[in-house]
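Novice: Multiple structures follow.
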Structure 1
Amino acid sequence: MNTLQAFLIAVIEGLTEYLPVSSTAHMVFLSSYFGIQEDDFVKLFQVSIQFGAILAVVALYWKKFFDFSKFNFYIKLICAVIPALVLGKLFDDKIEAVLGDPIPIAIVLILGGVILLFIDSRFQSPTVIKEEDITVKKAVIIGFWQCLAMMPGTSRSAASIIGGMQQGLTRHAAAEFSFFLAVPTMMAVTCYSVFLKTYESSQMKGYELILKSNENIQLFLIGNVVAFIVAIIAIKFFIEIIKKYGFKPWGWYRIIVGIFLLIYFSYFK
């Protein structure tokens, strides 16, 4: 993986992490298109650049994250992230195995798109308008919905937003809580991948892979900076789109991209 490829993958991560379109599906396609060898560092890179996307949410909503007088906000996030931490640890190896087969990812991308086409009409009477009105129970249920995204191609954002709307949140409130919930979820995944996980081929920890060479350090830094900048733009763009048009545009996008990827990986790879 060269610098240009790392830059483009980081752009894709920043654009798609908070949109309901599956960042994994897009990165798998881009890596395949470039013929990037799926070595341990590439796998780590695709996960670790989530850190830049995490910082984008914290930067945009810094008043929310650093208002320590509202302790209940942190309690809700902690409770909501527990299901993903437990199930993610249990199924880590199985998830990684699926990442090697893009066909199921493309199929899930299409199915998720079909669901998004009807999500607005399914939940038309929201009762929760802002984060302060979300109870701990609702937060935990949304956390379980988020676990559906363990199947690559689902989209963590889509799963948690649908879960939020099922719990009575408005589109805007569900999207924002999805952003908030992403911070502890992705921080946990990133820290595990960088500091705790031993990669099978190299038998090295993530941070050892990063520090292995100056090139790896450079790619890691470039990836996170680019993901941070692009994610800020994507979040603002996404909020405006769902306010005006709802989730149908993302549903059609997923279906079109999913069909394209299905054809591409079935007949051209």
Structure 2
Amino acid sequence: MNIFQSIIIAIIEGITEFLPISSTAHMKFANPFLGIESSPFVDLFEIVIQLAAIASVVVIYRKKFFDFKHYSFYLKLIIAVIPALIFGAVLKKHIDAALGNLWVIAIVMVAGGVILIFIDKFFAKAEAAKTLESDQQDVTYKKSFIIGCFQVLSILFPGLSRSAATIIGGMSQQLNKKTALEFSFFLAVPTMLAASAKSTLDVYQTNPEIFGKDNLLLLLIGAVVAFVVALLSVQFFMRIVQKHGFAPFGWYRIVLGLSILGLLYTHYLS
């Protein structure tokens, strides 16, 4: 991976991290087009820049995220992240295999798109009865755990989108759309922090030479670019969802997923 490739992947990550279209899928799809071959460093790079992109949430929602008067907020995040930590550790081999299979990711992209097209209609009546005001106190410990279980689906099925899974999980627990969106954003922080720490430790133990000056520079550049781009994409996502719902993202997923499947079928991608 060179500097140009790292910047392009970081831009893709920053744009897609909070959209329900799977940033992981987009990076995996982009790699072969950019001539990036799979390697322990590339896998680490993708996880680290995801954490950098998610750090933008801490900046944008710093007043809510650092409101230490409501310590229950942090307990809820811990409860919600536990299912992902358990399943991530137990099913690591399955996850790694799925992440390396573009067929699986593309099929999940299409299936997830179909779900997003109908998700607004499914929750329409319940959404109409809720206040538009976002209140994280509506997220109980039980709801936090259930949302965390939905997040596991994005681990089991790469390409589903962590944000899509957790947002749908929140809406299934009678949270209004804005509250579900924000809790999904907040939950991403401990989730990716744990994933980044685990990935970094694993790579350091098996391939310590990866942490050379050149690779560290690529990680820094990628992290900064992903963070800045994500700052802009969060606001864009909130406006689009509030105005048009999730259907546009659903159609996008279907078109992209089918396109990738076509390229794989014709052996343009392998």
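Novice: Out of 1, 2, which one gives -0.54, -0.68, -0.82 for log10 I(q)/I(0) by the Debye sum over Cα atoms at q = 0.21, 0.24, 0.27 Å⁻¹, for residues 150-189 alone as computed from the coordinates?
Specialist: On the way: 1: -0.61, -0.76, -0.89; 2: -0.54, -0.68, -0.82.
Of the options listed, only 2 reproduces it.
Novice: Assign the value 4.0, calculated as distance in nm of label points 7 Å out along Cα→Cβ at positions 70 and 206, to the correct structure from 1, 2. Mind showing how you got there, number by number?
Specialist: Details: 1: 2.8; 2: 4.0.
Working through the options, I get structure 2.
Novice: Given -24000 as the derived value for helix-only ellipticity at 222 nm (-39500 (n - 2.57) for each DSSP H run of 4 or more, over all residues; to 500), which of the supplied structures 1, 2 does it correspond to?
Specialist: Values: 1: -24000; 2: -26000.
Going label by label, the one that fits is 1.
Novice: Then there is this: With distance in nm of label points 7 Å out along Cα→Cβ at positions 46 and 158 derived from the coordinates and found to be 0.5, which of 1, 2 does the value describe? Walk me through the numbers on the way to the answer.
Specialist: On the way: 1: 1.7; 2: 0.5.
This figure was derived from 2.
Computed from the coordinates by the stated procedures, all read-outs in this text should not be read as laboratory data. All values derive from a computational prediction rather than experimental measurement. Cβ atoms are built from the backbone, for glycine too; each structure is taken alone.
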